[in-house]
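Visitor: Please find the structures below.
Read-outs: derived from the displayed coordinates by stated rules, not from any lab. All figures in this text were calculated on a predicted structure; none of them were measured in a lab. Cβ atoms are built from the backbone, for glycine too; each structure is taken alone.
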Structure 1
Amino acid sequence: MRKFLVVLDDSRECLNALRFAAMRAANSGAGVAVLSVIPPDEFNHWIGVGDIMREEARERIEAHFEVFAKWMRDKQNVDPELVIREGEAVTEIMAQINDDPEIGVLVLGAGTSNKGPGPLVTQLSRNAGSLPIPITIVPGDLSKERLEAIT
């Protein structure tokens, strides 16, 4: 089964990317893989403290994911999978794409601030020509109704 890979982070634009991926998956019989990356610099403490912080980060991600997973299951009839990786975001996104041959499209949300679309969109779009799959960039300010219309 083909899957849409979408990144779950603390950005506002990730909401539209999650919605888009779920709606497209529902309309095309695909799946959704939700990737959250824990940056390595969060654990540069003593080993015991780092382990506790890592576990707290995972619990926070799982709770955040479950809110969206429930919506995907209830409203879109899509049962997403959660993948948590540790490292640099772009490196881990590429590793996940390479590790899971069912991933067919990477879905990213674009920020709406005057600072640009966001670091992931900026970094990954620079290398878009050499990526093994297409990227879909979802504008962060699209309404739910517009998302439904285009998916």
Structure 2
Amino acid sequence: MTLSEIKTYLSGHDRLLLQLPDGTSVPAHFHVTEIGEVTKNFIDCGGTFRRERKANFQLWSANDYDHRLHPEKLVKIIELAEKELGLADLEVEVEYQGPDTISKYHLEPGEDGTLYLTSMHTDCLAKSNCGIPAAKEKLSLNRLIASAPGACTPGGGCC
């Protein structure tokens, strides 16, 4: 989700629910301790210079169980960050304390009013330079049979 997408999403909800990839919920008393911009400049394994810019939300759960962040309040925090930091409409990544270390997630809207923290994965950005073959298309047997003219099909009496 981008910043504009999350603001639109939040404006249509009266509560803020977040769910981790394993199905557990982020405690309802979480805080958004930071909103910022993270810029990553790097050279991929193929020698290409790349730059990534993302909006970063850091979540934190404390022992103040009565705290509840209302969607309207989060929109105001996002708008303040956009104004003060000059944030563009960037893709949002979320940092949240896992059992051993800080984990990063993508954010996906749910039709049920929940925002889903979805797993992020590494990837090679220069597969052709690294000798990694392109993924082959997986075909089902039924699709192969249907695409072969005059192919013998189950129950067709040709076998």
Structure 3
Amino acid sequence: MRKFLVVLDDSRECLNAIRFATLRASHTGGGVLILSVISPEEFQHWIGVGDLMRSEAQERIEAHFEVFAKWMRGKHGIEPELVIREGEPVQEILAQVREDDSIGVLVLGAGTEGGPGPLVTQLSRSAGSLPVPITIVPGEISQERLELIT
């Protein structure tokens, strides 16, 4: 089954990327893989504090994921997968794409203020060497428009 890879972060634009991936997966019989990357800078403390912060970050990601997963399951019949990685976001996204042959499309949300956002900017530089296409979803696109084009 072809999977749509979406990045879950604290940006507003990830919402439209998740919507797009879910709708496309629903209409094409695909799946959705949601990737969240924890930056290593978050844990540059004493070992005990860093471990606690890592655990809290994972719990926060899982709670955030579950909100989307509930909507995906209930409204679209999609059972998403969650992968949590640690490292620099762009390198971890590229690694996930290269390691998982079932990923067919990388879906990114474009920012609405001050440019497309760091992930879109950095990953578009690597687009020519990726084994999958990148779909960039406009941050300002309406839910109705997304439904029409997917």
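Visitor: For the read-out distance in nm of label points 7 Å out along Cα→Cβ at positions 80 and 120, a value of 1.9 was computed from one structure; give its label from 1, 2, 3.
Guide: 3
Visitor: Starting from the value 3.3: which structure in 1, 2, 3 was distance in nm of label points 7 Å out along Cα→Cβ at positions 32 and 128 calculated from?
Guide: Derived from 3, not from the others.
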